[in-house]
Structures are given as C-alpha cells and as structure tokens.
1. By the measure relative contact order in percent (Cα under 8 Å, 6 or more apart), tell me the structure among I, II with the highest figure.
2. helix-only ellipticity at 222 nm (-39500 (n - 2.57) for each DSSP H run of 4 or more, over all residues; to 500) was computed and gave -19000; which structure, I, II, did it come from?
3. Tell me which structure, out of I, II, gives 4.1 once distance in nm of label points 7 Å out along Cα→Cβ at positions 115 and 267 is calculated.
4. Supply the structure label, taken from I, II, corresponding to mean count of other Cβ atoms within 10 Å over residues 131-138 with the calculated value 11.4.
5. Ranked on percent of Cα pairs over 28 Å apart, for residues 315-466 alone, which label among I, II comes first with the largest value?
6. Have a look at I, II and say which one yields 175 for volume of the Cα convex hull per residue in Å³, as calculated.
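Read the figures in this text as sums done on the coordinates, not as results from a lab. Predicted, not measured: the structure shown is a model, and the values here were computed from it. Cβ atoms are built from the backbone, for glycine too; each structure is taken alone.
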Structure I
Amino acid sequence: MIQYSIQPSSPHAHLFTVVMRIAAPDPEGQLLRLPAWLPGSYMVRDFAKNVVTLSASCGGAKVEVQRDDKSSWLCAPCDGELLVEYEVYAWDLSVRTAHLDSTHAFFNGTSVFLEAVGQGDVACGVTLEAPEGEAYNGWKVATSLSLAGAKLYGFGEYCADNYDDLIDHPVEMGDFSCATFEACDVPHDIVLTGRHNADMDRLCRDLKIICEHHINFFGLPAPVDRYVFMTMVVGEGYGGLEHKASTALLCSRKSLPVIGEDGVNDDYREFLGLCSHEYFHTWNVKRIKPAAFSPFDLASEQYTRLLWAFEGITSYYDDLSLVRCGLVRPESYLQLLAKTISRVQRSPGRFKQSVTDSSFDAWTKFYKQDENAPNAIVSYYTKGALIALCLDVFIRQHSGEKKSLDDLMRLLWQRYGLDEDGLAQGVPENGIEAAVEELLDVGQAKLARSFFNNALRSTNELDVESALAYLGVQLQLAPAKNQSDWGGYRAKHAKLAVAQSVLGIRSAAAQGFVKITHVYDGGAAQVAGLAAGDLVVAIDGLQTKAGQLEKMVAGYTVGAEVKLTAFRRDELMQFEATLQGAEANTAQLSWSGENTLRCQAWLQGEEA
C-alpha cells in the first residue's frame, strides 16, 4: 500500500503539507509525478507548478531528488520505505484544483497527490488531518472516499483501490452545512460551504427526485454506494465537475431556495440543472467514456472527437430531466431550450468549426477562449445538446416511435458502462454512430450516416426547426431586445421583436464606461475598426456610461452613421460606424398545437 497524509498546515498561507510513504519504491529510483490535467476539464493546467517544497528520505537519511520534467521528480534508489514530504500552494477557488484559507479547505486529488509511477495499481491509504488550532475544532470532512477507520464526516483514515480511484474523490474540510437523503436506497449528501440561508429540506427533496429519475433512467441498481454534492456557495459563481461518486459545484447563494419560498425561479432552476448535469455524468462520462480515455493519461493531452456526446447529450438531458421529473413546467423547459438555441445562433464560429473538431481542439480552443472565440469556435456543449435533440427526433422518426435517444443511452450503458467483470471498455470513436444504426432497421443505416456526417463533421446548420416541429414545438428566430435577451417561451401569437440598430459587439462595464469584450465578424464595429479591449466613452460627442451604449445605439435608425470615441490602451481614437440591424438569432418557442402525443412522449420519456 502507498500511504498519504494531508493536512491544511498553514491556512493563512494557503499551504497543504502532504506526506507520502512508498513501502516498495522502484529499486532503480522512484519516479513521482503530479497530473498535468484532471478528467472532465480538458486543459493542461500543470498542477506541479503549485508544489512549493519537496524532500525525500529513507530510514532517516536524505534521498536525493531531481526534477525529471515539469511535472515529475526522480528519487535516487534507496533500500527501504521511501518517505516524501512536500507542500502545495492552494489558492484557486474553483471546482478544478485546490483552495485553502481559514474558512475551509478543498482539493481535487490531482492537485495534491503525487503518483508513484509504475505503482498505479497499488492500493492507497489516506489520512486526512485537521489544521492545528482551536479555531478549527468545528471542522468536518466531506468526501466520497471509502472509510478505513475514520468516522463519517470525520478526520482520520480513508482508502482507495488505486491511484486513479484516489484522485477521483475530492475532499472538502470546514464547518459546512450538510444534509442527507436517500435515492433508490443510496445515501446522498448535500454539502454547502459558505454563507447561505438555504432551505436544506427542500434541496434534499428536489435533488432526491432528480437522482431517482437518473438512476431509474439507466436502471437499478445505482452505480454508487454513496454520493456527495459538494457545493461552494459564493456571491457570484457557477460551475461543476463530475467525479466517480461525487461532484464539486460552485454556485451563487441567490441560486439556492430559502425557507418559505415556493416555486422554481430562474436562479434555482439553473442550480437544479447544474446538479442534474453533473449527476447524469455519473453514467455518461465517468463510466460510459471514450476509448481514448481508457485508461486516462494525465501527463499529456488525450484527444477524442466524442465530447459532443459526453457533454452535449448530458446538456440535453440535464434540463429535459427537470420537466420529466415534474420540477419545472414544460414552458419553463422551452425557455431553457430557447436559450441553448440562441447561444448557438449567436456563434458565427459554427460556420468555421465542426462539433467534432471542437471536441478535438478542446485543449487549445474551447478551454482557452479569447476575444475572437465567438467568431472561431462552436461549443460542443450547446451545439452538442441541439445535436442530441435532433438525434432524439431522428431515432423516433425512423423507428416508428418505438425507439428514442433514451434507448441509445441505455444501450451504451449496458455495453460500455457496466463493469461487472472489470472489463468495461471505452466507446470507440465510431461507437455511438454504430449503436444508432443497430437500434434502427438495416435500411436506415444510410440515412443515419448522412445525419451524422451533416451534424458532426460539417459546419452546416442543424435543422432544429424541423426537429421541434415534429415534436409539436414552433421555433421562430427574432432579433434580440438587448444582449441579455436569450429568447424563451412565448404565447403562439405574441409579436416578435423588431430589429434595432446594433454595433455587433459584446460589452461589459469598465471604469464607468463600456469595454468591448468581443467583436462579431462583419458587424458594424468590426467594419469601423473597433476591437476587443476598446473603451467606448462617447457616441456622436455624447458621453457613454456603463449600461447606456446599447440603448443609445438602438435609438438610431438602421443604416445611420455614427461617430464613436474610444480609448485603445491610452490613446483616444475616433471611429465612424454604419449601424446594422440586429440579426434574427434569438429563439422564441411556442406550442404548435400539433403532434400532441409525440410531444407528450418526448417530455415524459415515453413511447408515443
């Protein structure tokens, strides 16, 4: 066994101290390595940069250690147990790495636990130690690591089957709120760190509904014995990362329900959707995963073109499941779906990058977005979700309403997710397409290939309108009222917005004025020479303050010529722009009044 102990040794300096004991080190010299990235977040983050000090010894004698590469250390040969002690700096308040201060400690194993290279299959023991001092007497532990002597929520001994298992169970320490519910006889914890006044009973009640829905969707029994929703509550924030039997979440406190509050407002709906998304990943990506990730190589990039399915299909089901659970009304779901459609429509990059290329390039493009991202890339999350919708309809159409995307997911689970004999294999790059052909009649194979070629490997528009029409939903695209208008559900005969004048930019407040964050290809701003980073201070000689530019531009007629004054760096510049009309790129969804049975089957997860 390889034994680790970790302690928040200096919360004010944001330092963890880790001690690693290797009973049988490599006789030729033990190589130690920290991952360069973590599963579920496809960007090389070089976690080793946060290792501040590192030393090794054997039998009380110092062992020489040399850097082998940016993420590795080579220990000289020694006779006996190798003891390695090191410090890790932790000051990233996100779901991806580690964070430590006097209020709490959080870490992913990829950020703090060195791997003994060549011993990845060896069982691991972990001692979680509390910080020293009376101020930390009330701290508890939240993790899905297996108990090995420690009491539930307590400091002490935990264990993992091997290194991959060790790094797939994040840990939260602190004086957090915790509540437990059972879903299909499996205990689930909801842990909230940070100030809040959330209704914990309601959270348990609603999350229980979501979890039981997902478990029953794939079929009993659940693939976990216990699950933890680990949530950091902040003023403004949003994010999630899936793990084997838990998820790390970041949310705004306004997204949590309070006692006495009924209904599901937009903020709480977003949080429920996030929980639904990460919990669905328990099957789709943690167990049904690309063959390219079987096994993971955390030292360097691993490429797959399947993220459209693992993130896109999950993004399709996260919100659809809320309406199937009865937590939101169908109209509320259409509002969420409209927002997804609008996000894709407002990405000119969809005409330049296919969704499979977006997946392959996640390491360098999607996870490293810059000011030109909307013009250059497409999201495999949002477009992937729309492909999932179209694929769902395609399967329904070409199976005589006998099959759906639900059946595809259960087939993938049975074939690639179950690991009863320890022999589960990842999904081949063509595995999902082959599974769809298998679900349909032999004569439908050619149509299926044509669907996938168009949806996955081209930059053609998806025919979302026809797919929704098949389900009894009418899609109309209209100009946005403003940059925060993402469309939604509307009464069937409600009037659509009229195109207003726009510059073709995204902006944010800065120094009391308007900072351009993105400039759309071919828009009035780009044609005029404005660029991301410019600080707009006036239009036609009138001062423009934060929040005013969009409204001021809308007051001009389409085609009007205006003079914009802006700072680029410290230089004041003048630009002349010819205003354009807002594009019809905002989705408005309504019920068509047709295909009621199909719509019911879709929203309830049943056959028509």
Structure II
Amino acid sequence: MLKSWRIYLKIAVNNVARKRHLYINDKNFLMIAAMWVGLLSGLAAVVLRTCVHYLQHFMESGFNIRYENYLYLATPLVGIVLCVFVIRLLFKSQKFDKGLSSIIYSISRNNANVEKHKSFTHILTSALTVGLGGSVGLEAPIAVTGSSIGSNTAKDLLMDRQHRTLLLASGAAAGIAAIFNSPIAGVIFAFEVLLSEVTIPAFIPLLIASATGAVVSRLFGGSHIFSLQLNEWSLHAIPFYVLLSALCGLVSAYMIRTSLRIESVFNQRKQPYHKAIAGGLIIGLLLFIFPPLYGEGYGVVNKLLAGDYVSLLDRSLFYRYNSNMWFLLGFAITIVFVKVIASAVTIGSGGNGGIFGPSLFTGAMLGFVFATLINTTGIVELNTGNFVAVAMGGVISGVLHAPLTGIFLIAEITGGYTLFVPLMMVSAGSYFITRYFEPNSIYKKTLVERGMLLNEDNGLQLVSIRAVVEKDFITLKTDQTLYDLVDAIAHCRRNIFPVINENNELQGIVLMDEIREVMFKTNLYRTTSIAELMTIPPVRVDQNTSLDEVIKLFEKFAIWHIPVEENGKYSGMISKSGVLQFYREQLAQQEQTKVAL
C-alpha cells in the first residue's frame, strides 16, 4: 500500500514538473525549489538536534556518581554497535559513505547524484552515535542529509545537472544554517567546501535555502549554540593573535593527518562488529579518563566562554585537582591532542559523525590553554573568552581549508562581529600554515590520494598514480623463451612486456623495438631466453607516487612507460600518454563545472 502511494506521488510530482513551464520560468522555479529544500533540510536538522538532545538528557539523568561516570565505559559502545546494526541490517548497506567526501566527489563527476536513503540514514545513525557519547559532530551528517534532499528534489522535479548541483549545495547550506542558526556561514560553507567556484547568480538559491533553514530552526526553539559576552579586542593583543594563528595551523595539520591515519587503520579490518566493539571500548576508556570528550562537547565550550574553567574536571577521576591551575592546563592540553583520536576512532569503528564539531571543540580548548598560559606569566592580560572564540575559527579554517567559513561562523554564533578583525587574522594565518603541511582539506585529501580528485593547487601534484595504472600488460618469466614472447605478441597490442619472477617481483622489461631483429628467427625460439632479451628499466615507481613526480621522470629519462610497484611487487605500467589524457579529462570536467555554475 505504501509503495503504491509512493509511486502515485512520484507520478504526480513528475507531471507537475513537466507542466510547470506553462506557468513559471526556470529561474523562479529554482527559487521555489530552493525554499522547499531549505524547509526540509531545516526540519531534518531540528529532528537530529532534538534526538541527540533527548538521548543525552536521558543518559545524563541516570548518572548518580558525582565524580566518576562508569557508564561512559559502555554508552559509546552501545551507540556505535547500534549504528553498525542499522546500516547493515535495516538498510542492507555494506558500504556506507560518511562525511562530505562522497558529496564532493559526486559534484566533481558532474552528476550531483546523492543516494536517496542518505536523506534519513545519516540522521538516525549520527543521532545514535553522538547521543550515546561518540566524540564527533553533527554538522557533516546534516550537510549530507541536506545534500541528499536537494539532489533528489531536483531529480524528482526533472531539473538538469546544473540546477541539481545548486540544490544539492543549497540543502547542505540549509542544514548547516539550521544547526548553528547561522545562515551566512551556511552559504559560505557551501561555496568554500562544496562548490569552490561559482557565479554570482548561484548565491540566490543558496541564500534562500539557508535563510529558510535558519528560520525553521528558530521556529522550533533553535538559538545560538554558544553564548559569549563579547569584549572589544585591544591592539596589544595582536602579536598574540598572530602566534595563536600559527598554533591553530599546526593543530589543524595534526588533526587532518591523525584523523585519516586512524580511520585507515580501522578500514583495513573487515569485520564490522569487531571494529565497532574495539572502537566502542577505546572511546569508553577515553571518556572515562577525559569526560569532556563526550559527544560534540559544545557544553564544555560554553563553560569555557563563560569563564567556568574548573568544570573541565567535572565527573573525571581528577576532580580533586580542580584548584590546581597547572594540572587543569595539562588536562586541557592533553584533550587538544586526544579529541581528534577519539573522533577518528568513533568514525573509523563504525559510528557516524563529522570532524566539524571536534574542530570547534579543539579550537576552544587551544584558545583557553593559550590565553591562560599567557595570563599566568603576568606579561599581559588577555581576554580568555575572546581567544577561545577566535581559536575555534582558526582550527575550523585550517581543517576544512575554509577561512571565510571560520570567520563568519564564529562571528554569527557568538552573536556579533566585535571579534571580526582577530578572526580574520587567525583564520587566514591558520589556513595558510595548514596548507603548507596539508595542501588539501580533510574532505579532499583521501580523494586526491586515490586519484579521484584534482589537487587544489594544480592538476598533478599529490594526485596518486593509482587512477592511471594500466594492468593489461602480458607478463613474462625470466626462464621463458623467445617462442613464448612471440606468442604473447600475437595476443596483444602492446609493445612492452614486463618480466617478473615467481614472487611477482619485476626483473626487467622487453621492448618490441629491441627484439625485432630476432623475433622472426625461428631457430632461436627455443634457445633464446627472456632473460637474454630483457633490459633493466631506468626507473620504477611506487603506487603512491604523485603524477607530478612521474611527469618529471618521463621528461628526465625521455621514456614513455614506467613500471609500477606496490610493496615491492609488480603492479602494472604507467604511460606518459595515459597521464596526459587523464589530466586533460580532469581539467575539462572542472571547466564544465565552472561554466555550468
């Protein structure tokens, strides 16, 4: 019955989409669709926020132990296992993409298609993960949810690819705007993280969707996540803001590398429930030792902004040391480095969430530690709340490679633009320092390394050769003969033949141009071995070598093919023509996207 109603509804929507040209033009129809997407994405954000709120309230209301919460040892495990259960059994999904990387990849492929189930699966799984203590944020899941709503709305309304891309980004913007009650930051986030380069007219649907999402959030009781009594910044603090920007950049680079490295370790394990149990136990132990790591941690951030530093040790094993400022600072510094570990383990082991929230939390802790240490020296008195807020913007700018998002988000969620100049300084400085160590954002780094996306700086640097390795070469063994080589030539179009041993290790290559004189001498077929015919290639590369480096090797040695190895074993060949063709195709796709938008 439900399936029939869905079919009838889809037919009705399609009929409306086909006939709407008679009554409304494409531009106005896009505005209406953007408002609809903003409405749905805003409601999705409200549902997600409410579910997490009630789950956390339910768990915290049952805590009767003042200093030590032994329930922390179990709740993350329950949340992650339930998340894995939902993904594998309810949605029959063996591979469940988390984060915004899959959305960015979809846009880069010029299709902007997002699976329909992501419009609700990310709400359920992230609510279970974060509500029960997973140390991640809700922003990436709600952005993915909004993207799915926008993409599928466009498909149902029979819109073309350009408009589908805009509605996808509009959904993400509306979700971010609703979560933070920050419509401007939602629009800028969509441009910096998802779209990169668009035309001015594209602002309009994004603005409409983002504003609608923020209004919906406000209607259902949404307000600014952080509360801060803003204080004017002073000129004598400028050198310290500059120093803070450097620290934010270094911490951002650390977060990118550590997060992806830990997630890759978990990805190598195949048993989902084993991963979930291992990750849940690790998170439980970390929460038991460091209770501020619980969930998004925004409650802790608000206490720091309010000057309530002692509460950092609430419910911890170290509550008795709350009057010792040096111990408190050591505890906070440790959390700066442990938060990303907890977040990566949560996601890698099967939980669902994003790095957006942990970046804000880490920035707040870094700003608190920095300002408190400076104040302790007696050299100068800094406003700790200001540095907490500005450092949040700095770390977000670095991790996401989105300085404008960091600036406007913090300006909006703190309720004013008093700190705008320090935010500009710290966000820009953090961004450039992070770019020095990590040229790609946390969302794009994995895609670039897999050859699925061009690097942000140029088309070849840091793009792995995995995407262009050619594996259809016929391999030979050293103990085979000229007869076997002639037979191989008859069955392929290649003019180069890799020679390997029994361990699949490359021994050399046979080039057609160098064996033409003997290949027709039948009397040599059985007496001439491949070992006699092969030559040693001047260079060979590993699978993880960048295309930029490979191009330099092609030019240096004046060759057209290079053997590729993985862990010392022969993996395939890479050709100069193949690399250049790949590069041209990627540039063409990017240009099409720019023109379309």
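1. Values: I: 10; II: 15.
Checked I, II; max of relative contact order in percent (Cα under 8 Å, 6 or more apart) sits with II.
2. Details: I: -7500; II: -19000.
It must be structure II, since only it matches.
3. Details: I: 4.1; II: 1.6.
Structure of origin is I.
4. Numbers: I: 11.4; II: 28.9.
Here the read-out was taken from I.
5. Values: I: 26; II: 30.
Largest calculated value belongs to II.
6. Values: I: 175; II: 193.
Clearly, the read-out refers to I.
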